[in-house]
Structure P
Amino acid sequence: MYDVIILGSGPAGLTAGIYTVRAGHKTLLIAGSSWGGQLMFTTLVENYPGFPEGIQGPQLIMNMRKQAERLGVDFLNTDFTQADFSSYPFKITTEGKIYEGKSVIIATGADSIWLNVPGELQLRGKGVSTCATCDAFFFRGKNVVVVGGGDSAMEEALVLAQVAKSVTIIHRRDKFRASRAMQDRVFTNAKIKVVWNKTVTKYLGTERVTGIVLTDTKTGKEKVFETDGVFVAIGHKPNSDKLKGIALDAKGYVVRKEEKDTHDLLKYYCATSVKGVFVGGDVHDYRYRQAVVAAGFGCMAALDADKWLQEKK
């Protein structure tokens with residue numbers, strides 16, 4: 001039996017663990033077999049406060065884990081197979097064992113959707129990214145590509161246009177699905193141009209990306225397109241498939257439910273549809289998707305859980 005069980009080991013989950021164990025709660029963090037979240041696939045991180053020279057993503061997440069372990073958080077490097085929120089205490093199953101929790105913090109994160117074409121895996125972090133807010137700085141004065149056609153792709157292109165020499169949006173169809181307002185901002189930006197009816201079928205380069213192979217969706221013809229960077233913006237998938245009984249929105253993100261007290265003051269900020277279950281990080285935050293924001297949400301979820309446990313006693 002644990003006071004708090006945390007699902008996920010990115011910045012949200014690790015920060016939550018640091019806060020709950022320091023509040024005196026016996027805490028179990030189910031990290032997963034591939035632990036650490038998206039920072040484990042990131043190279044230099046320059047926008048996380050406290051590191052003047054920047055820090056490698058895996059090192060940042062390792063530092064967070066070491067801090068949580070030193071303070072007394074129990075870790076399981078396995079994947080949970082079932083989360084039962086239908087009865088109390090809550091039951092989390094992993095590798096055939098059941099762990100009971102008086103409260104649960106969901107911090108399972110979200111994964112970027114990749115193109116999954118040759119060269120992509122090898123060049124992630126070497127000119128291939130899914131986050132302009134994170135990496136635009138590295139492409140100052142360079143020519144970059146954005147792949148996608150929704151609002152996220154438009155946002156990426158506009159962020160990059162502030163620093164890059166040129167931005168080319170590659171889209172597989174002949175029109176965007178993005179909102180009209182976002183399209184208008186893109187079409188009126190002199191730095192941004194669009195290539196229609198093309199898909200990226202291969203990345204070129206070894207140490208860094210040097211170009212991509214574009215395939216025409218109508219004729220099937222291929223051509224090489226030289227570029228200094230590629231930003232894939234075709235969406236994210238929240239890791240919420242195993243969260244049965246928790247309210248999700250249409251895209252699968254956990255619904256964060258603010259609760260107020262009898263005086264109409266904010267009581268819980270990170271509550272979910274199940275009392276005693278809280279959420280933090282990218283599994284509910286589809287807008288910002290930044291490590292520092294996830295860490296902040298992890299802190300808030302932990303403080304909410306602490307308050308709930310105190311009231312439960």
Structure Q
Amino acid sequence: MKQIAIIGPTASGKSDLSIKLAKNIDAYILSLDSLSVYKEIDIASAKTTMAERDGVRHFGIDLLFPDQNFDVTLYIKIYHECYQAAKNDGKNLIIVGGTSFYLKVLIDGISELPNIDTVTKSKTADSLRDLDQSYKMLQKIDPEYMNHIEPNDKYRIEKALNIYYQTSSTPSEYFASNPPIPTIKDPLPIFNIDIDRAELRERIFKRTVKMIDEGLIDEVAMLERKYTRSPNSMKAIGIAETLDHIDGKYSIESLIEKISINTARLAKRQNTFNGSQFDIIQKDSAKNIESKVLSMF
């Protein structure tokens with residue numbers, strides 16, 4: 001069994017390439033996408049349809065409802081399940097997607113969290129009644145760690161409180177004493193799709209128009225009715241702008257423009273991250289990556 005990773009900016013053609021390769025090298029696909037993990041968020045996530053998957057088994061898609069929290073610890077569990085399934089079935093594995101942070105965690109590892117007892121959970125719940133005060137307290141005792149957490153990020157503030165109350169150590173102290181353990185320990189070939197910036201912007205615009213035509217507005221309205229605007233998933237690019245359109249802030253034309261601009265900014269951030277976070281990476285066109293991967297199998 002062999003495994004590779006394909007990363008790159010959003011709308012660069014990763015999904016099409018991975019499915020094409022999977023059929024040629026007899027592989028399963030593990031999605032690296034923080035939005036496709038949610039059920040019912042189909043158009044907004046540009047999720048591949050069952051027809052587009054063309055019989056290739058995918059993992060990491062349609063696992064949670066939009067109001068459920070998703071973090072890297074769950075992603076590691078998904079990877080283990082996917083890897084074992086591929087191994088048992090005699091398949092190869094392609095890890096693909098735009099949320100390369102998850103791939104970084106698989107390679108570099110993550111610290112195991114302490115077991116949280118009922119006393120700590122109760123104490124944390126009491127503290128969370130005043131989220132602002134809890135944030136300020138944590139920022140005072142561990143400013144370095146809290147500088148990466150927003151004041152309204154209840155999920156991560158709760159995690160920091162649990163660590164502090166359970167271990168009597170600040171999060172920074174705890175993680176220093178519990179270094180991360182890599183999940184993928186063998187060398188992993190990583191291919192990064194390189195695409196002309198103007199071409200990528202055009203692809204993003206066309207995909208945005210397609211999303212609108214396929215019913216993005218109706219999908220977001222349905223999601224709002226079922227889950228409200230509170231979940232983190234409802235703040236994703238494509239959903240947030242559509243909610244503003246529903247509120248009357250944008251025309252259809254402005255909605256397309258806003259989503260396209262914000263998606264292009266995301267693509268720029270993805271390129272920056274990919275270029276700085278991986279020691280060994282092969283950056284090339286989708287066509288050349290296809291040839292390189294096929295030559296490996």
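A value of 3.9 was computed for distance in nm of label points 7 Å out along Cα→Cβ at positions 14 and 214; which of P, Q is the source structure?
Numbers: P: 3.9; Q: 1.6.
Value 3.9 for distance in nm of label points 7 Å out along Cα→Cβ at positions 14 and 214 corresponds to P out of P, Q.
Looking just at distance in nm of label points 7 Å out along Cα→Cβ at positions 22 and 126, which of the labels P, Q belongs to the structure with the highest value?
Working: P: 3.9; Q: 4.9.
Across P, Q, distance in nm of label points 7 Å out along Cα→Cβ at positions 22 and 126 peaks for Q.
For mean projected area of the Cα convex hull in nm², the calculated result is 18.2, so let me know which of P, Q that is. Could the numbers behind the result be given before it?
Working: P: 18.2; Q: 16.8.
Among P, Q, the structure yielding 18.2 for mean projected area of the Cα convex hull in nm² is P.
For structures P, Q, which has the highest computed value of relative contact order in percent (Cα under 8 Å, 6 or more apart)? Could you put the intermediate results ahead of the total?
Values: P: 21; Q: 29.
Max of relative contact order in percent (Cα under 8 Å, 6 or more apart): Q.
If distance in nm of label points 7 Å out along Cα→Cβ at positions 6 and 222 computes to 2.8, which of P, Q did it come from? Walk me through the intermediate numbers first.
Working: P: 4.6; Q: 2.8.
The correct label is Q.
Given a value of -7500 for helix-only ellipticity at 222 nm (-39500 (n - 2.57) for each DSSP H run of 4 or more, over all residues; to 500), point me to the structure among P, Q it was derived from.
Details: P: -7500; Q: -17000.
Working through the options, I get structure P.
To test your reading of the models, identify which of P, Q gives 159 for volume of the Cα convex hull per residue in Å³, for residues 30-141 alone when calculated. Present the calculation step by step, with values, prior to reporting the outcome.
Values: P: 151; Q: 159.
For volume of the Cα convex hull per residue in Å³, for residues 30-141 alone, the value 159 is produced by structure Q.
Taken together, the values in this text are just the output of simple stated rules run on the coordinates, not laboratory data. All values reported here derive from a predicted model rather than from experimental measurement. Cβ atoms are built from the backbone, for glycine too; each structure is taken alone.
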